[in-house]
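Asks: So, here's a batch of structures to check.
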Structure P
Amino acid sequence: MKVLITGATGLVGNAIVTECHKNKIAVNYLTTRKSKIVDNENYSGFFWNPDKGEIDVNCFTGVTAIINLAGASISKRWTSSYKKEILSSRINSLRTLNAGLSKVDCASITSFVSASAIGIYPDSIKKFYSEDDEFKTEGFLSEVVKAWENEIDTFERFNFSLSKIRIGLVMSNVGGALPEMVKPIKFFVGSAFGSGKQWQSWIHIKDLAKLFVFAINNELNGVYNGVASNPVTNEKLVIKIASVLDKPLILPKIPASVLKLILGEMSALLLDSQRVSNKKILEEGFVFKYLNVCPALDSLYAKK
């Protein structure tokens with residue numbers, strides 16, 4: 001088996017590559033930097049430039065599944081120009097992949113799995129979202145994910161399974177949002193955001209990597225929430241991080257008005273509430289190692 005991965009050198013991509021190699025799955029990957037191209041027996045790089053629609057179609061040789069993770073980080077300041085990049089990086093990557101596939105014989109490809117995000121769900125303290133819920137997009141992130149998923153749907157014209165994994169807060173100690181939450185707590189200036197009651201649906205990085213491999217192996221179709229079974233409030237998450245680090249929480253909660261003043265529209269990343277169900281992926285037979293936030297954080301930060 002061989003899988004083609006876009007975004008393979010990012011946080012989630014690195015974890016998926018490791019999981020693939022554990023399962024004796026060879027990896028081809030696409031990169032925009034020629035300096036990052038290597039060619040090993042089970043890990044081979046190929047150049048592409050999604051902004052220009054360029055792709056080395058040799059990347060599809062021998063491939064039986066595709067995992068798409070490409071997209072600019074949402075954690076940089078949302079200037080008007082960067083907001084365009086957040087959207088265009090996702091759309092252009094998919095269009096370039098789609099065009100490349102149309103130029104080759106892709107009969108051997110049985111599965112296509114793309115990242116998506118729970119940011120598509122509207123902010124709600126009370127709602128418990130499932131993949132089948134209908135809702136109107138609200139806010140920049142929701143609009144981006146909706147357009148992203150619409151573009152993923154264009155791959156339905158090919159004869160392989162197609163699934164979308166809506167990813168929540170990724171629990172990792174080497175990148176993503178969690179280390180940015182940990183940093184102020186380490187220096188005694190951490191606190192909950194806004195009311196602290198907003199729900200944060202999360203997933204351990206190792207479970208997320210296994211979920212993507214599970215999706216390609218089982219040729220899943222449709223939308224799946226990539227989150228653990230037990231979401232937590234922001235306040236509980238901050239308290240547990242402090243406990244694991246053995247640091248006190250001295251400061252009061254940071255008011256939403258302050259965050260909005262400092263971050264503007266981007267404050268939605270800290271203040272929006274998405275309580276999301278993973279029942280659908282559980283019913284497919286996927287088994288999470290980390291169901292609760294306490295053991296997940298312990299695995300990343302507890303002193304050995």
Structure Q
Amino acid sequence: MRKKVILDVDTGADDAIAIMLAATCREMDLVACTTVYGNRHVDQTTTNTLAVLDHIGRQDVPVFKGADRPLVKTNNMDYASDNDGAPSSNLPVKWSHRQEDRQPAADFLVETFRTAKEPISLVALAPLTNIATCLAMEPKFTELVPDIVIMGGAHNGGNMTPAAEFNIWHDPDAAEAVFSAGFKTITLVTLDATHQALVARADCDRLASSKTAASQATAAIIRQLINAYDRSEEQISTGTAPVHDALAVASLLRPNLLRKCQGAVNVETLASPNIGQTTIDLKCKGAAARTVEIALNADGPEFVRYLTVALTGC
């Protein structure tokens with residue numbers, strides 16, 4: 001039976017690849033995408049999501065627009081460069097003339113999990129504002145969601161600030177609410193793991209050699225990411241780039257891609273240079289109720305093989 005999944009996204013580059021992976025993988029049934037601000041304003045992330053789905057012929061997947069700001073923290077990201085109704089310029093996809101669903105994302109999530117007849121995995125690849133909103137709307141939301149995979153956080157340094165990872169930094173209060181809520185199963189895919197799952201230019205060549213729209217678009221996006229990393233001071237390994245969100249999606253079907261341990265996660269919510277930092281306690285002292293599965297390591301070569309096979313249809 002195909003694994004049902006809902007993706008909560010702030011679609012930029014790696015979200016787009018994760019969406020294409022979930023939408024084209026034969027083993028996965030993408031029920032819907034919900035959107036939130038993050039990489040761009042929520043209007044733009046919604047436009048991007050629709051365009052990516054249309055590009056691969058998945059106009060049947062509904063998209064629900066969610067939060068446009070954090071619960072508490074002031075979002076100081078500059079979205080002034082967004083295009084007027086067109087997909088972001090770094091995505092090799094065309095304009096979608098489809099509209100998102102009118103139902104707000106949180107309403108859709110709560111209703112869907114209340115009425116679900118089969119298990120649906122929730123994969124959060126963005127700031128956790130939509131998920132925290134669901135918790136406020138429905139106190140039993142933690143009981144309704146069988147498992148949640150979160151791409152976010154870091155044990156050894158962030159990518160938004162020296163302390164904080166991008167998704168958690170954008171809404172630390174939402175992240176703290178989610179980690180403390182008591183979900184049945186949380187898997188946290190950290191930067192520590194995603195930085196071990198690097199895609200190289202030669203891998204992009206193999207993806208581009210396939211005729212599928214998903215594999216060619218993925219190759220083009222990752223090449224852009226590699227060029228950006230090679231120009232930046234955050235270079236990981238020359239000629240490579242992590243594809244954070246795709247690793248989180250792939251781990252649903254291939255758990256062996258991640259090496260996980262039990263731990264407790266606390267998020268710094270106070271205004272300070274460390275705001276958004278995830279403190280990971282692997283000894284779980286006094287925090288048993290908050291224990292989550294934490295991925296600090298990943299099998300990079302196996303991830304690249306899986307991504308290539310899944311997107312090329314080999």
Structure R
Amino acid sequence: MGDRYRIELELGSGRAGAVYKAFDAELNRQVALRRFDTSEENFHDEEWCKRFSDVVSDLSRINHANILSVLDSGIDEDGPYLVTAHVEGLRLSQLMQQTGQMELKELYCLASQSLDALQAAEEYGYFHHALCPTSVIAITKPAGGYHYTLMDLGHSKLIPLVSSEGEVGLSKTLDPALMAPELFEGKPEGIRSTLYMLGQMLYWLATGGHPLAGLSLELAHAKHKAGEIPFLRSYRADFPEAFRQWIYWLIQPEASKRPGAVIDAIKQFPTFQQATTQPVLPQPVRMDAKALRPDYKV
């Protein structure tokens with residue numbers, strides 16, 4: 001890393017490593033720098049270093065307005081690091097702590113922007129298996145609403161690479177409340193797993209919490225596997241039925257029953273509908289405090 005990047009502030013840390021706000025002295029700009037936790041023998045191995053470099057090189061080719069740009073990478077005496085653009089905004093988890101449930105129109109906007117970004121990533125063979133409320137930045141637009149930027153896109157390939165546990169290591173960095181059941185089992189299903197994560201995240205934003213938040217990895221997996229996700233309209237009685245059905249298509253427990261490509265999900269994405277004012281019985285139940293304000297980590 002040398003003298004080019006000057007660490008200014010830790011933005012967050014988790015099982016995969018830590019993210020810092022840094023200053024790029026060469027190009028005179030703010031950046032985000034991620035350090036990965038990995039075995040020292042890995043980054044002293046020439047073949048491993050090439051695999052890391054190849055993944056990052058692929059990521060740097062993805063240029064999309066809703067995907068955080070990869071700018072640089074390297075391996076020094078402290079191990080591998082990844083440099084991305086630095087985006088000022090609120091993570092979805094922070095935004096929801098302020099607002100509770102996301103407004104319906106904004107939920108449609110988030111889904112639409114996310115699908116567009118995921119389709120671009122899919123064309124390069126990348127899937128966002130780490131999609132969650134901390135991996136999306138909301139940036140306020142002058143005309144109102146938000147522009148959404150997806151972070152951590154390369155986790156589906158980088159984490160199994162830096163972890164000694166491979167694909168199983170990836171599952172240990174993800175949010176149990178949102179994780180596709182096949183990811184827990186170390187058997188990712190490409191875009192189908194990503195769309196599951198998107199569907200669960202939309203569920204969380206629509207209801208203002210997630211009923212599986214706070215459960216152990218094993219218990220959450222069992223409930224995902226069995227499809228034991230409460231009826232969305234129990235928490236949001238006015239939710240449009242077409243949108244609810246579309247979200248439930250994404251979160252089918254069996255991967256083969258989900259959309260097979262992002263374009264399939266886009267084609268069936270419902271047009272915006274205002275929330276219905278028709279009463280629904282029984283009345284919505286309330287989630288407990290932990291589910292309403294889950295403590296999502298980076």
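Derivation of every value follows stated rules applied to the coordinates shown; laboratory data play no part. Remember, predicted model here, so these are calculated numbers, not experimental data. Cβ atoms are built from the backbone, for glycine too; each structure is taken alone.
Asks: Out of P, Q, R, which has the highest value for distance in nm of label points 7 Å out along Cα→Cβ at positions 194 and 242?
Replies: Structure R comes out on top.
Asks: Still on this structure, I have one more. Of the structures labelled P, Q, R, which one yields 0.30 when FRET efficiency 1/(1 + (r/R0)^6) of positions 34 and 258 (r between Cβ atoms, R0 = 25 Å, to 0.05) is computed from its coordinates?
Replies: Of the structures listed, the value fits R.
Asks: Given that distance in nm of label points 7 Å out along Cα→Cβ at positions 26 and 130, derived from a single structure, equals 4.2, which label among P, Q, R identifies that structure?
Replies: Comparing all candidates, it corresponds to P.
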